[in-house]
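Dropping the structures in below, format is structure tokens.
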Structure I
Amino acid sequence: MKILLIGYGKMGKTIERIALERGNEIVGRIDASDSLESFTGPVDVAIEFTQPEAAVNNLKTCFDKGIPVVCGTTGWGDQQTEVENYCKSKNGTLLYSSNFSLGVNIFFKLNEYLARIMQNYPQYEVSIDETHHTQKKDAPSGTAISLANGVLKNMTRKNEWKLGKTESSKQLAIHSFRVDPAPGTHVVKYQSAIDDIEITHTAHSREGFALGAVVVAEWLAGKKGIFTMDDFLKL
């Protein structure tokens, strides 16, 4: 399969190595100094891991070129509806995920299940902690936002998330920490006066994210439409 890499930092290089090990071909590498608009050549799928300020334009350019795209860049969620509508208008293909790790996606489902249970126990206050390396620019992380949305979907006593200290009992607090060399730790906490319940996912390296992105890209090639990790994992 012919893969175009959009973003060639540490994650892009890890994705490249894994893609090549799996027998794929890298037909282009677009870094910050390169022009995606000028890219030509046969490509089956693009994998986009850049920065929030670049992601939306990169995705739209892929749709314009008819290139299916797997996107792992976070921090542009306020424009997601716009991007998905543009994708539909171009008959394009997109699979966006805040995290491509298999373990994290299982963790998402565990988080939703626990929130449904804890909905009936208001004496437990819920919050989320996320810790990443200092090079990560967006806060909270996309994974933390996905976890928060999973709680909000299953718990009526919360109606929004907030970064830092909350101002209302209806808000769900997310606390972000930036510590090197942490690749990513997420903790969902339920705290009461008597005891605490916590579920934690800790990434040990970028390998799980990169492998997931490549496997998803292999699956996405040749498809049309907008997909999620649930479609891929059949969760």
Structure II
Amino acid sequence: MFFYQITTYFCKNNVNILATLLHIDTAGEKAMIAFTKDGVVLASIENTIPNTHASFVQASIQELANLHTIPLTHIDAIVVTMGPGSYTGIRVGLASAKGMAYALQKPLIGLSTLALLAHAAKSSPLFSSLGDKLQLFTMIDAKRMEVFGAIFNPAQEMTLKEQAIVLDTPFIENLVLAGPVLCIGSGAHKVKNFTQHPSVFYPELSYNILDFIALAESKWASKTFEDIAYSTPAYLKDFYSNKV
């Protein structure tokens, strides 16, 4: 038996998209299920117990839907994190999302955890104060001195594609030459091993359901959907694994 937290929000995002979305995130240590409608978070459940994401997902979707009287047939799309992150966690979430999308004949929206972190950076006071040369270095811990990372500009455009990165001093020094850097995510602390540069910052933040809304509804509006049959997780490295 697992334990979880149920949270209900009534927070309007600045969008005019008419959609009811089911969100599934199992890419990290915490897992989340949420329903949103027209930019409003109706309800969410968060699982904080390790090694239980697999048993959490389907049971929580059904419980949350029943609790808030949300027929699954009435949702417009299913949103899921594609990675990078925990090998097993990503697989659990994507398998559940693809299965439901196929059964309900609903489109599947895939989100990058690194893009979600970049969007979350907008909530930092540093975001607006560091200028248009700011670099958002988003990263997931991949053990030792390696991270799964990407770099975005303030417009949320990717300037370094998602990849496995072995951190070292030359990489960080070259990065700083291009402008100030916000290091965000579970691997951000590792950068401190290679620089004490005053233009490198480490805001303590992560993505949340409001970041999901922003990215998911943008993809919904543009009809950018995953192929249910052929979409695959963004593992970035085949051997990375972490039980969830």
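Every number in this text was worked out from the coordinates using simple rules, so none of it is lab data. Since we're looking at a predicted model, the values are computed, not measured. Cβ atoms are built from the backbone, for glycine too; each structure is taken alone.
If we compute mean count of other Cβ atoms within 10 Å over residues 82-89 for structures I, II, which one ends up with the highest value?
Of structures I, II, the maximum of mean count of other Cβ atoms within 10 Å over residues 82-89 occurs in II.
Using Cα extents along the principal axes in Å as the calculated read-out, with 61, 38, 31 as its value, let me know the right label among I, II.
Checking each candidate, the match is I.
On mean projected area of the Cα convex hull in nm², for residues 130-201 alone, which of the structures labelled I, II is highest?
Between I, II, the highest calculated value is found for I.
If distance in nm of label points 7 Å out along Cα→Cβ at positions 98 and 210 is calculated from each of I, II, which structure is the one that comes out at 3.4?
Only structure II yields this read-out.
Give the label, chosen from I, II, of the structure having the highest value of distance in nm of label points 7 Å out along Cα→Cβ at positions 146 and 218.
II
Out of I, II, choose the structure whose coordinates give helix-only ellipticity at 222 nm (-39500 (n - 2.57) for each DSSP H run of 4 or more, over all residues; to 500) equal to -11500 when calculated.
I
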